[in-house]
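Please go over the structures that come below.
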Structure 1
Amino acid sequence: MTLERFGFTPTETRVYESLLRLGPSTGYAVAKDVRLARANVYQALDGLVREGAARKSATIPARYSAVGPEPLVSLLGRRFTRNLRELEESLRTLEARAPDDLAGAYDGIADPAALLAHAVDCARSATAELLVVGGPSANGLAGDLMAARQRGVSVRALWLGEPAPADVALRPVEAPALAAYWGGEPLVLVADRRRAVCGVFAGEGGTAGIATTSSGIVPFLRHLLRRELAAGAAPHG
């Protein structure tokens with residue numbers, strides 16, 4: 001099992017393992033060890049520091065050191081528990097609502113064309129903010145993302161794999177890693193804090209998702225998207 005199962009990219013996983021082997025090291029030394037471009041390694045190092053898996057010295061040049069396996073596992077455990085607690089609170093809020101309050105708040109999605117159609121409709125409805133995490137299966141959204149920007153919508157989009165539309169952030173993630181972590185290729189959109197589409201393109205395993213306007217679920221999905229987008233990625237376009 002690798003760190004990719006817990007939201008880290010394949011490059012971050014390799015860089016973390018390198019730091020464990022090397023001890024405190026410069027980005028140059030790590031890049032040489034993992035045989036990757038320095039720009040990609042520094043991006044991964046910054047991601048590890050941001051997620052608490054590594055530390056960065058105040059020296060010049062900066063030296064990076066891995067947080068040990070035991071404290072890292074403890075950190076991930078606390079984070080997972082906190083996320084579960086937030087999910088439980090969100091679901092309890094839904095449970096407490098009267099049935100009439102939830103009428104029409106959900107639409108189940110069971111095939112790729114329907115998932116993309118709901119995503120397009122959600123993107124076109126945005127008037128102020130649109131947050132998106134997707135992948136190559138959602139490239140049909142490219143024109144709608146551009147159109148949203150042109151009408152003044154704040155669009156933040158992250159693609160987990162290539163090819164990707166222009167003007168989105170790109171985080172290359174291999175299909176097996178997506179399948180292990182997400183169950184397939186994810187597509188999540190939140191428009192204006194009031195509408196969301198969430199689903200997974202799972203190939204032969206089937207596609208599943210929901211479109212919702214639930215005031216209990218949309219804020220939670222927006223929170224998760226903001227965290228995913230904040231993790232950073234290489235500019236693309």
Structure 2
Amino acid sequence: MKSATRHGVARVISKLGLGSRTQAVQWVRQGRVRVNGILVSDAEFPVMYQLDIVTVDGQDDKPARMAVMLNKPRGLVTTTKDEQGRETVYSCFAGASLPWLAPVGRLDKASEGLLLFSNDSEWAARITDPTTGPHKKYRVQIDRVADSSMLAALMRGVQSQGEHISAKSARVLRTGGKTAWLEIVLAEGRNRQIRRLLAAFDVSVLRLVRVAIGPLVLGELPKGRWRALTDDEMNAFELKQ
């Protein structure tokens with residue numbers, strides 16, 4: 001029988017959806033965390049995930065599984081707390097009564113659109129898996145008019161930072177003056193993949209908006225607003241894309 005995987009207690013608290021890893025480290029230092037009834041003082045104390053009982057302030061109740069979608073505005077960073085003091089995506093949840101929710105993937109500061117959050121780490125891992133996760137659709141404004149050869153090149157892809165990156169599909173949505181809007185679909189998730197891909201062809205990104213992740217579409221959700229996903233929407237990601 002395969003032995004259970006051990007993780008540091010702070011990481012386990014995050015995986016259980018009880019709080020962020022940063023919060024968990026603070027809770028351990030404050031003497032609020034026990035493992036199997038024993039007070040722990042080390043955030044890296046080894047815990048067998050889903051076997052050992054981890055409690056914070058005596059409570060081990062795992063919050064109900066939840067996910068929300070946010071229409072992320074440009075200018076916010078996807079992190080819980082920014083060392084440079086920049087505004088984060090969590091400002092969009094100010095005043096909301098929500099359990100701890102971690103970002104499911106990332107959008108960089110200059111990017112906009114559909115961003116998911118959840119307290120279910122296993123559900124999130126399926127979505128963010130770079131090779132088996134769902135397709136992601138973007139609308140991208142570039143600094144030139146695109147032709148068929150450019151679109152074909154984006155789908156052939158390039159080598160970048162030791163890996164091959166490419167678009168699953170690319171098409172022109174509209175052209176205006178010296179710019180164009182493209183629809184780009186990615187079949188895999190790599191860091192800043194679209195920006196790196198276009199930069200390889202000396203193309204600059206003026207705007208980048210994620211409009212869909214798998215079956216989930218951003219739709220008419222206003223910028224800076226969020227809504228909870230239904231059980232059906234969460235379960236849809238468990239089906240093969």
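For the reader, a short list of remarks on this structure follows.
- Computed over structures 1, 2, Cα Rg over 2.2 N^0.38 Å, for residues 18-129 alone reaches its largest value in 1.
- Parent structure of the calculated result 47, given that percent of Cα pairs over 26 Å apart is the read-out and 1, 2 the choices: 2
- Value 2.9, calculated as distance in nm of label points 7 Å out along Cα→Cβ at positions 26 and 170, assigned to which of 1, 2: 1
- If distance in nm of label points 7 Å out along Cα→Cβ at positions 138 and 218 is computed and equals 1.1, the structure in 1, 2: 2
- Computed -5000 for helix-only ellipticity at 222 nm (-39500 (n - 2.57) for each DSSP H run of 4 or more, over all residues; to 500) - originating structure among 1, 2: 2
- Label whose coordinates, when Cα extents along the principal axes in Å, for residues 122-201 alone is calculated, return 45, 25, 16 (choices 1, 2): 2
Taken together, the values in this text are just the output of simple stated rules run on the coordinates, not laboratory data. Here the structure is a predicted model, which is why all the values come from computation and not from measurement. Cβ atoms are built from the backbone, for glycine too; each structure is taken alone.
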